[in-house]
Structure 1
Amino acid sequence: SLQFDAEGNLFICDIGNHVIRKVDANTGIISTFAGTGKAGPTPDGSPISGTPLKGPRSIDFDAHGDLWLCTREGNQVFRFDLKAGVIHHIAGTGEKGFGGHGGPAKEAKLSGPKGIAIDADGNAWLADTESHSVRMIDAKTGTLELMAGTGVKGDGPDGDPLKCQFARLHGIFVDADGSIYIGDSETHRVRVMRKK
């Protein structure tokens, strides 16, 4: 995926090379923003420069200008504090799985997330592709919550999000009104969750 920051710089997930690239808005020059070119662990509190990444798949910016990343092969979520130059581990043990709902996000298992979107409250919404579900990291509590899907591959039905099955969802987007748009790849559908 790719995202623009507030200054118009373009950030690109180069998943095959395990790096995030940055295109400077003023010069047009591309450089490596994060990652070393080799897959590796990303320890909490590491400097952005020179720290490995493992399958950087999707990024988004929050209201504070921090960059959020989900890693497909790494099964984790990170927040890049651009002012401090530090990477914070937010969710996922690194082990692939589907569990830990209601508990600390850092202790939960993710399953190849391919989409991340940050809402106005700072919550991180995940398209957790291989678990066929939408999961959310609560900004206030630091817990991981299951928001849609059953963990089993399928197609619907519409209605209760926790009874609606997905099939390898890839994309997720939060609208200004809080609606969540979900790109469900194998059913060729875009589903939406709206606030009641």
Structure 2
Amino acid sequence: MNDAALAPGRRLSQIRQELGLSQRRAAELSGLTHSAISTIEQDKVSPAVSTLQKLLKVYGLSLSEFFSEPKGNDAPKVIVRQEDLVEIGSQGVSLKLVDNGQAQRSIGMLLEIYQPGASTGEKLRHPGEETGTLLEGEITLVVNGQPYHLNAGESYVIDTGLPHSFTNLSAQPCRIVSAHTPANF
């Protein structure tokens, strides 16, 4: 079994141990509680994207690196089938990364689904830019403390270096297609 096939919590535990970090030290460096890390590593809860980003930053990994299967020497794919999309979301937020196996890409693409009441959690923040279009539903996007309400057919463009979050306050799912730089946020 390869590392990427492990349950997310077990994989986080393995990475932390390979780095020689205790759970307490990982908690100090990430700003999370020791009990939160323990619960995540036991796969008792699925962490919010923002929580996972905090841990991965300490571990020197991006979300896409954490969730991607190790690539062999195969040429990058031209067509990425639905079953090959890499799921990096949790807690009612499905974020499917379009990954063709190319190690160095300039841009990344996500297919996103937010269930009613779902949120990315705490404000995300990473260097780069993101643009997206709502295909269905509605979403509240908060950028640098300013809320924006978007409906199907509307688009956004944001500097992802600013704190931002997405929350579906409606009773219907929201679908978004987005592109971001760098490719491995």
Structure 3
Amino acid sequence: MWDLVSTWYHEGVPGHHLQLGAWAHRAAQLSRYQVSIGSVSATTEGWALYAERLMDELGHLRTPGERLGYLDGQRMRAVRVVVDIGMHLGLRLPAGTGHAGATWTPELGRAFFGARSGSPAAFVDSEVTRYLGWPGQAISYKLGERAWLRGRDAARARHAAEGRDLDLRAWHTAALGLGSLGLDDLEGELARL
């Protein structure tokens, strides 16, 4: 239940709802690819994770429970990365997992995910099944978030070098106006805003 506030920020405002609304508003300025089938998972999910972090940075996770829910979500996303990469690359589980040296399988992925995320079994099963059907999508959340953060940091540094503060509201408006881009393009464009 503690994760509801950060989930709202992820799915609602300033997350996906705001993002997709901005893209719909700017549809005439975006490419046909961006408006129809061109959603890059890392850009889309990265924005939503960035939105969660932003709300934490701005002090909108007001209670210890809300902050714990946010951090628990971050833990789950970290576990996702490990399981997704391990299963798709056929890696061996590291020491300390209870299955050291074993090759990742869906069953071991479920066991690892469940033990480290505290998630209910039905959710764990659904997540691992999703990873198997959509390789790399689980990783895209964190990769995208990192691109948004690096882009923001680069824009801040550029503005500071010019003796100006970054107007975060204007930066977010311009950033969302870019539409969905690949990560290299996204990070470069964000840095220039």
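Bear in mind that the values in this text are calculations on the coordinates, not laboratory data. As the structure is a computational prediction, the values presented were derived from the model and not from experiment. Cβ atoms are built from the backbone, for glycine too; each structure is taken alone.
Summary of computed values
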{"read-out": "Structure (1, 2, 3) behind the derived value 29 of relative contact order in percent (Cα under 8 Å, 6 or more apart)", "value": "3"}
{"read-out": "Which entry (1, 2, 3) yields the derived value 2.9 for distance in nm of label points 7 Å out along Cα→Cβ at positions 8 and 144", "value": "2"}
{"read-out": "Structure (1, 2, 3) behind the derived value 0.05 of FRET efficiency 1/(1 + (r/R0)^6) of positions 96 and 160 (r between Cβ atoms, R0 = 25 Å, to 0.05)", "value": "3"}
{"read-out": "Which of 1, 2, 3 leads on mean count of other Cβ atoms within 10 Å over residues 24-31, largest value", "value": "2"}
{"read-out": "Which entry (1, 2, 3) yields the derived value -22000 for helix-only ellipticity at 222 nm (-39500 (n - 2.57) for each DSSP H run of 4 or more, over all residues; to 500)", "value": "3"}
{"read-out": "When mean count of other Cβ atoms within 10 Å over residues 56-63 is computed for each of 1, 2, 3, the largest belongs to", "value": "1"}
